[in-house]
Structure I
Amino acid sequence: MLSIERLRKIKDFLTEYKQADVTTLSVMLSVSEPTIRKDLEKLESGGIITRFHGGAILKEDTAENVLSLQDEIDHLTLEKREIAEIAARLINDGEVIFLGHGTTCYQISKKIKQKQKLSVITNNIHILYELSGLDNIDLIITGGSVQKNRGTLFLSGDFSLDMLNKILINKAFMSPSGVNIQHGFTIANKEQLEFYEKVREVASELIIVADYTKFDKTSMIPFLPIDTQATIITNENVPIEYKEFFFDKGIPLFTTISSAEEIGE
């Protein structure tokens, strides 16, 4: 079993039971106790657990993050899966893509697992767990400092920016916190801003994925003007004024009406 798979199983176990001892994890995962101790050291350095003699306990705020993520996924599961289905159809085998933070991009990662060959760059820790170990996915993690936003975990910082300077991306998928005709696309966390700006520099195509609840809302940090040349993917029940605006501006808009049907066709 690969190290990343063990870490995921340990985290899943701790999420359910809140604590575990080294012996139990060693037997469960069929590896030595020294190997488990090294795994626990990694999880502790990531701020996920607190070790004690002979075992570990899940940090309280980490447990809350995991539950918050699950709540968000459950609340709009269908809508986000439909957006992800359209997004996956826009991805060609062999491309280099970026998947940003948030649960919509996480849903996209689930839809691309059957592609023949992809290179996926992400700062989304939940996507790391979803795509790790797949032979057809060349998974590249940006590195950086762990940040959290609305229950999701992502990476940002100088290390991430340095890594992005060395690559080129075919398609970058990003999910804003708010979409507003006056204020444009906004995000909730200032740590995301510099990182996303760097992604834009190295990406040939920008694709915004946002469920209908993000529209007519404004978050704290302006990210992009509303008329940015990007492709937009959202749900059928997005407000009509946005459909008309994007059509008038010649901005491709895909909704979840009968698969990937572009507005204006």
Structure II
Amino acid sequence: MAGAHTEMNVHPTAIIDRRAKVHPSCRIGPYCVIGPDVELGEGCHLVSHVAIEGPTKIGAHNGFFPFCSIGMAPQDLTYAGEPTRLEIGDHNEIREFVTINRGTVKGGGLTRVGSHTLIMAYTHVAHDCVIGAHVILANAATLGGHVTVEEWAQVGALCPVHHFVRIGAHSFVGGGTTITRDVLPFSKTSAARDAQSYGVNAVGLERRGFSKERIRKIHHAYKVLLASKLNTSQALEKLKSEPDQGKDVEALIKFIEQSERGVIK
């Protein structure tokens, strides 16, 4: 509760609703507004002018920079004030003017952000999105509703992402790319005109400790998918028939088979 804070931790211009649960170790800067049904975990820092509405549950050691708006109602014409939720994990950095909306009833009622993410200035995370751990969303990335961004993915600056799209794990999307179909795991995707996959994000995988053998198997799978004369179905059948695919290629095959919007090749 607000009363548990010392004057040192909460600036006198901050407004904290009595129904909010704020850990005493949090630092709440000038002109921040925390509404009811908001829970802030240990060691969070709101720099200044941060607005958080609930129901929103936020974990430990998160940083919120000026003028970000967290847990606001979804930008959906069918939303009628239902108590939908936002959940944010631990050790995230959420920069200036970021907007993250709560979920909608039709989308399951929950928007979720994992841990150890960097969400840069002016990024928008719409209702019912699911953001995995260690994700980077660069400046002004714009996620439509129901978007999934899997762990370790990076979405470049000024990228609009169509609703219901999935961004695969360990992928890299170049700045200014419009994404309307699923982005393959482990891939580099960018657009001069139309979005295309440019093979494996090998540098990113090396930085995350992938062995040369793991990367080799992923490279081989991409050659079959992108450089052979096989269509997607034929390429998947060939990959599934090969022995010792490894868990990464198995995950890649599963991702493609579960795609509802199609994948970028």
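Remarks
- Of the structures I, II, the one that 7, 29, 29, 19, 11, 4, 1 was derived from, the read-out being P(r) over Cα pairs in 10 Å bins from 0, in percent: II
- Structure from which 0.45 was derived, FRET efficiency 1/(1 + (r/R0)^6) of positions 81 and 161 (r between Cβ atoms, R0 = 30 Å, to 0.05), options I, II: I
- Given 14 for relative contact order in percent (Cα under 8 Å, 6 or more apart), calculated: source structure among I, II: I
- Read-out FRET efficiency 1/(1 + (r/R0)^6) of positions 41 and 185 (r between Cβ atoms, R0 = 25 Å, to 0.05), computed value 0.25, structure in I, II: II
- Among I, II, structure where helix-only ellipticity at 222 nm (-39500 (n - 2.57) for each DSSP H run of 4 or more, over all residues; to 500) as derived comes to -4000: II
Throughout, read-outs are computed from the coordinates displayed, never taken from laboratory work. None of these values were measured; they are calculated from a predicted model. Cβ atoms are built from the backbone, for glycine too; each structure is taken alone.
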